[in-house]
Structure P
Amino acid sequence: MSDERAANAVDKKVGQRVRSRRLEIGMSQERLAELLGVTFQQVQKYEKGVNRIAVSRLLDIATSLEISASRFFDGLEKRGVAEDSTDYVNDALATPEGAQLMALFAGIKSQKVRRRVLDLVKAVAEEDVDKR
């Protein structure tokens, strides 16, 4: 029998989106924790989906991250996590490297240079797959 109060896939996805947005605006876990009046360890648990986020707390998080609370639920289905083609983007942005890569990539003005960067990343990804 599963514990209905235990965090589930939706909780994990919402936590990833909290982390993604926090990294997107360059906020530390410590700063978010300070704004919420909790420990940074609690923020870590929210972001990992270990602890569920109460609605009132989610509203506080959304306010602190300067977004609408509804953004945390975009694409989620009633009984689980929707298979969304943008999930991989959210997953990548939830990592420090992904957020940094996107920020740096967005700063490249030349379309030619952006294409060359994309070609480089494709080549690295293909090599990584071949080594598995």
Structure Q
Amino acid sequence: MGAQRGKDLLLKIDDGAGFVTVAGLRARRLSFNAQSVDITDSESAGRWRELLEGAGVRRAGLTGSGLFKDQASDALVRAAFFAGSILNFQVVIPDFGTVTAPFQVTALDYAGNHDGEMTFEIALESAGAVSFAAL
């Protein structure tokens, strides 16, 4: 896989009729994390740490900033934040695949300069199983 343009990563939300692009993100980050479960004991070889395979909590988080695509997208995300709703989102990574999962909007910030456009920052945390479909 060669170099890719960062602007091609898309954030989509399920609006009930299917997945629609939410925003023009100027900066974004998708992170996958897993906690480890330490099972080291006094009989561990050389007292090296041992981990329990397949255990622990896994999560995905997305942060981004940019411009909402339109007023409807802004309203959908804002309503989800204030209601504490968990909605299905997709993150499309060009030439790689699509990540689909239920997410909760955990942060939503708005900002703007007097001589510029209104921007926002968003943070999402996974709230269920995360799936990946390769392209």
Structure R
Amino acid sequence: MATWADLARFVRGEYEVISENDEEIRIQVNFEDVNEEDERTQIIILAREILDAKHEWVQLATPVGLVERADLKALLTEIGLSSIACGAAIMGEHVVLRHSLPLKDLDIHEFTDPLELLAGTADQIEEMFFGGDQY
């Protein structure tokens, strides 16, 4: 992959796209579940970012809960212990997990593996700290 357009084409073919514009694609990741009554999903936002006005990157971000409901110390401690592919940030009213990748020379596994780790970690954090599956 070399450009945002290449990534967007790949994502459209491989994931459930729920919305899209020139700079952002939102996908829904569905988790295989043991119990159909407890089907879980995670919304991932893929955003095109330009570093130093010349380098294309993709930022993967997913909300896990509202800041006002978060025990940030416990949440950040858990992320530090259990995650290798994402960091936490506050974006607006939400705590999000996110990961960023340069698009130049990006191998598909350098995208799909972190995306899967991000989605899975976010789903676990959301359940652990916010008690549900809202995102």
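Please compute distance in nm of label points 7 Å out along Cα→Cβ at positions 73 and 105 for structures P, Q, R and give me the label with the greatest value.
With respect to distance in nm of label points 7 Å out along Cα→Cβ at positions 73 and 105, the highest-scoring structure among P, Q, R is R.
Taking -3000 as the value of helix-only ellipticity at 222 nm (-39500 (n - 2.57) for each DSSP H run of 4 or more, over all residues; to 500) derived from one of the structures shown (P, Q, R), identify that structure.
Q
Any idea which of P, Q, R comes out highest on distance in nm of label points 7 Å out along Cα→Cβ at positions 41 and 97?
Largest value of distance in nm of label points 7 Å out along Cα→Cβ at positions 41 and 97: Q.
Since every read-out is calculated from the coordinates, none of them should be taken as a lab result. Here the structure is a predicted model, which is why all the values come from computation and not from measurement. Cβ atoms are built from the backbone, for glycine too; each structure is taken alone.
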